[in-house]
Structure 1
Amino acid sequence: MKNIVVFGAGGHAKAVIDAIEREGRYRIFGLLDSYKAAGSEIYGYRVLGNEHYIADHRENIHGGIVAIGDNWTRASIVARIAYLYPGFPFVTAVHPGAWIARGAELGQGTVVMAGAIVNSDTVIGEHCVLYPKASVDHDSRIGNYVTLAPGATTGGNVTVGEYSVLSLGANVIHSVSVGAHTVIGAGATVLSDIGGYAVAYGTPAVIVRSRTAGERYL
């Protein structure tokens, strides 16, 4: 079983650790976090240091996963690791209580949590997060660094652009597109295309303001 590290030691990391443990494909070697003291523990796993720890322990670390909830911050950490350690392998984590249908694809670094569904021939990009009971129906395309919060649901043939968020209980009907860097508010129902760099909510969802790349949403 290969050793991996988890980048992050907060609440989101706890859920990612649970998915990794239950899937049973990897052994967690430890946690790396720039904001937690080395030696502190989460679920019995020690914080070993920050990302520079890898330089002197590469022979013991065969991959990793970035367990940070915010899309933009997650992407920044991925980019830093890729810069420091070219070719570093990022792994996926799929809770055994999730359903990955025939023909579905998951990009590297993506996490699929308990009760989530990725239906037939849907493609999920790299470093995405599907929280519990999130569901993406058939033939959809989800960009890199996208988050589907608990209970977020799409119909078939939906497109979601990179860095976007479907918040708690949001619904996107079939064959609709959501642009990049867009946040769909909790409980919203998207009935027509929503462009990029926007915040939209309501039923039907309407754009209420613009947003910039990297703007916090958590």
Structure 2
Amino acid sequence: MMTNLFSVFDPSTSVMNLSLNWISTILGLLIIPTTYWFMPSRLSLIWNKILLTLHNEFKTLLGPTGHMGSTFMFISLFSLILFNNFLGLFPYVFTSSSHLTLTLGLALPLWLSFMIYGWINHTQHMFAHLVPQGTPAVLMPFMVCIETISNVIRPGTLAVRLAANMIAGHLLLTLLGNTGPSLSYSILSLLIMAQIALLVLEAAVAMIQSYVFAVLSTLYASEVN
């Protein structure tokens, strides 16, 4: 029985008292091996083209000082989030990307690794980031506080942005869908069209949010070099 509105996003699916909710997060690993023995299809060629474009963009964002192969980490992050976002659009599928457990688990280790690497290897550069160029001497203590706070809340903003955007659309779809049985046939047809439009919008949000998460992570990484 649904105790509150948000419990629809956390179904109690279990076998032998073992929760199966988070299995949806790793379902993509079952699909990847097929690309190695199937003939290349149009879908795989389009996906490779997208990944190559992202690789070139992330390489530009990281700049010449970025480490070789670091773009593949962000491409993998983009692919993981995109897969989970799209999987959440299917009925009765646990949307793991709408939970802070997953989003904060992705954002926090990335941010911590960037900070540890930057402060150990580029300490002077990290201190220079705390005071923007051209700041008056009177405002320097305030700018250090503001820059420190904005730096510390980065993993939180990354995680909350992704989770909030994913859960907002799903919540709206659920609320509108629950009003269906009490409507007349004429209004029900309008509701179905609205649901389809919202589903298309959610598909766009799924792509945009995975791209935003990966790009912001790349920008945070470029700042520590």
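Here, each number is a calculation from the coordinates, and none is a lab measurement. Since we're looking at a predicted model, the values are computed, not measured. Cβ atoms are built from the backbone, for glycine too; each structure is taken alone.
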Query raised in the report: Can you say which of 1, 2 returns 29 when relative contact order in percent (Cα under 8 Å, 6 or more apart) is computed?
Result: 2
Report task. Figure out for me which of the structures 1, 2 the number -0.80 belongs to, where log10 I(q)/I(0) by the Debye sum over Cα atoms at q = 0.14 Å⁻¹ was derived from the coordinates. Result -> 1
Query raised in the report: When helix-only ellipticity at 222 nm (-39500 (n - 2.57) for each DSSP H run of 4 or more, over all residues; to 500) is calculated, the result is -4000; to which of the structures 1, 2 does this value belong?
Result: 1
Query raised in the report: Which one of 1, 2 has mean count of other Cβ atoms within 10 Å over residues 159-166, as calculated from the coordinates, equal to 19.9?
Result: 2
Query raised in the report: Just checking, which of 1, 2 has the largest value of mean count of other Cβ atoms within 10 Å over residues 55-62?
Result: 2
Report task. Have a look at 1, 2 and say which one yields 1.4 for distance in nm of label points 7 Å out along Cα→Cβ at positions 111 and 127, as calculated. Result -> 1
